[in-house]
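*Asks:* Below, each structure is written out as structure tokens.
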Structure P
Amino acid sequence: MSYARGLAALNLEMPDTIPHTEYVSHYELVRHLTGLDPARPEERDEAWRRFYIAADYDFLWNSDDGPVDWAQRGRVTDMGHAEWLEDGSDRRDAVVCPFHSVEEVLSFDAVEEYGLPDFDALVRYYERRYQTAQALYAELVFPGGYYKTLISGCIQAFGWDMFLQAVGSDPEGFDRVLEGICRLSEHHFRAWARTSARFFICHDDMVWSQGAIFRPAWYRQHVFPRYKRLWDILHDAGKVVLFCSDGNFTEFLDDLAAAGADGFIFEPLTSLEVAVERFGQTKVIIGNVDTRILTFGGKDEIRAEVKRCCDAGRACPGYFIAVGNHIPPNVPLENALYYLDCVREMGRR
């Protein structure tokens with residue numbers, strides 16, 4: 001584990017070993033490696049800090065959309081969720097969509113609905129959040145980040161059904177709705193740009209497991225120019241922007257790079273091999289060990305999967321190995337531990 005190693009890779013300066021990061025909700029794994037319980041509030045921060053050290057992290061996934069949730073400010077639906085924490089504490093009832101017609105969706109203005117938080121207060125909130133976390137996890141690189149950038153914002157507001165119906169009914173007219181979401185995100189991106197965080201994760205679940213949700217031309221007209229607009233704000237402030245999405249966005253790697261993404265974080269559905277071939281020397285690449293293999297495979301399969309990723313990324317200065325989408329609690333403990341052993345062994349350059 002090394003802040004210096006993570007920093008080097010994020011700056012495309014190849015460290016001596018392949019750096020490592022994960023998104024983990026496997027409390028049994030944390031307890032096993034630290035002796036502390038992240039489910040107990042009094043032990044949570046120290047449990048995770050010790051876990052990141054024990055698991056040899058160099059970088060931490062983070063996003064923060066501000067101090068007040070949209071649900072406290074206006075109408076929202078549900079982005080969808082699988083119950084996966086070991087005690088079921090993340091279970092929630094489905095939210096009924098408050099939008100009853102396509103016309104309601106097409107007349108929606110996110111800024112009018114949710115408002116723009118006081119800018120200076122938002123900057124202070126993000127700076128305090130960053131400084132606190134970076135001090136707590138001093139052994140790794142802690143980034144800024146935003147989750148509901150465009151498509152994820154639409155899913156949060158309208159839910160899948162009304163979102164898809166509205167775009168399908170009037171794909172050009174929906175641009176006005178998307179602009180409202182973008183203006184809200186822009187306010188937060190400008191606040192993050194004022195902080196001392198050097199790295200930023202822009203999350204937006206813009207595709208499905210099989211690829212594009214909408215016609216590629218629609219993305220190129222309505223989505224990618226807005227990504228560029230948002231990322232330019234961060235670039236002007238000297239930030240490095242890493243784009244993160246679930247699903248398969250292989251067909252859009254070139255578009256995202258052209259819009260200004262400095263790196264990609266992705267699941268096994270997006271091709272690591274294609275990303276490495278096109279951008280292995282010029283972009284940060286984070287992924288993409290298949291969590292299904294950790295869950296259902298044996299040691300031979302886990303070892304082969306780690307080898308696949310390490311072999312693909314070894315010659316890339318900005319490559320981080322990580323499981324995609326994350327390591328949930330249904331991964332057998334012995335498999336998770338063996339995976340970490342394989343990463344240490346095969347991560348040597």
Structure Q
Amino acid sequence: MGASSRLRTFQYLPLWQAVGDEIAVHPFFNEAYLNAIYSKTTPNIFNVLFCYFRRVLVLFTASKYDHIIIEKELFPFLPAWAEYLLSKTANGYLVDYDDAVFHNYDRSPNAFVRSTMGNKIDHVIKRARVVLVGNKYLQERAERAGARQIVHLPTVIDSHRYNSVPKEENTLPIIGWIGSPTTLKYLKEILPTLEEVNKKSPFVLMVVNDNRTELTYSGQLELRAWSEETEVSSIQQMDIGIMPLEDSPWERGKCAYKLIQYMACGLPVVASPIGMNTEVVKHEENGFLATTDQEWIESLTKLLTNPHLRQSFGKAGHQLVQEKYTLEKNFEILKKVLTS
């Protein structure tokens with residue numbers, strides 16, 4: 001399943017069920033499609049058509065639900081006709097965004113897509129009862145689109161799974177990065193910088209990813225396959241978490257989830273000052289924000305050579321997550337939205 005669905009829908013299911021609510025989840029794309037995307041192969045066209053047909057069938061059952069929450073859009077790369085029809089029903093719909101998917105349309109390299117659907121997501125937003133957004137960048141877009149009600153709902157961790165544990169001192173400090181195959185490009189951009197850091201302050205680079213592609217890196221490298229069952233224990237073995245990003249419109253819409261994961265496990269962080277990263281990282285309190293190569297080198301070197309600083313930053317980050325970025329806090333927000 002995709003990360004958005006896992007973190008913004010499926011991880012809430014036990015909480016909804018615990019309060020006696022019945023939840024039905026109808027993903028658009030199936031595992032066959034997602035596996036093709038992550039393995040960088042062309043999805044089977046007949047499977048894609050099946051996914052669209054399956055969504056049509058689901059819409060015929062819409063009237064039996066008290067609330068409908070759409071993840072981003074009903075039909076990718078089709079006009080928002082289905083959302084228009086759904087908005088005319090008694091209960092309408094809510095829509096949830098944790099990525100700047102509107103840039104798939106208004107910044108598409110395809111001129112036809114830009115001209116015919118550049119404002120598609122704006123129409124979806126305007127017709128929704130409530131728009132759930134993961135960060136300020138998405139909120140600003142929703143405001144410009146004329147959303148009726150906007151609720152800030154960050155992408156969060158389950159505090160029962162994520163926690164800060166006493167660390168055994170590693171022979172060499174471990175700098176860690178966790179992410180999907182589509183975000184591996186951000187790590188690759190700073191590998192030369194990490195090599196420079198490693199020359200003076202040696203460390204192990206741990207990469208947790210479900211794409212086993214070899215990385216060109218001269219230092220000590222530990223590649224780990226990502227799984228939902230082991231991601232927390234992998235992060236807990238790191239000493240420093242990193243989140244480099246490009247400065248582009250798509251990246252400004254990201255929800256800093258890596259940073260929240262790291263901090264939940266008590267790690268200090270170094271991150272690019274892009275989008276929500278600047279909300280989560282309190283510079284020189286729970287981590288460092290770094291733009292230039294030199295800033296990355298200085299920030300990582302300070303943390304590698306100062307265990308007490310790592311501990312102090314890690315404690316502050318963990319506290320921030322417990323105060324603002326837990327599943328339990330988000331669930332209370334969602335309950336209020338659906339009962340208001």
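Where a number appears in this text, it was derived from the coordinates with a stated rule and is not lab data. Computed from a prediction, not measured in an experiment: that's the story for all the values here. Cβ atoms are built from the backbone, for glycine too; each structure is taken alone.
*Asks:* For which of P, Q does relative contact order in percent (Cα under 8 Å, 6 or more apart), calculated from the coordinates, equal 22?
*Replies:* P
*Asks:* Of the structures P, Q, report the one carrying the highest value of FRET efficiency 1/(1 + (r/R0)^6) of positions 127 and 151 (r between Cβ atoms, R0 = 30 Å, to 0.05).
*Replies:* Across P, Q, FRET efficiency 1/(1 + (r/R0)^6) of positions 127 and 151 (r between Cβ atoms, R0 = 30 Å, to 0.05) peaks for Q.
*Asks:* Looking at structures P, Q, which one was FRET efficiency 1/(1 + (r/R0)^6) of positions 15 and 55 (r between Cβ atoms, R0 = 30 Å, to 0.05) calculated from, given that it came out as 0.70?
*Replies:* Clearly, the read-out refers to Q.
*Asks:* For distance in nm of label points 7 Å out along Cα→Cβ at positions 191 and 311, which of the structures P, Q scores highest?
*Replies:* Max of distance in nm of label points 7 Å out along Cα→Cβ at positions 191 and 311: P.
*Asks:* Quick check for you: by distance in nm of label points 7 Å out along Cα→Cβ at positions 39 and 159, which of P, Q is greatest?
*Replies:* Q
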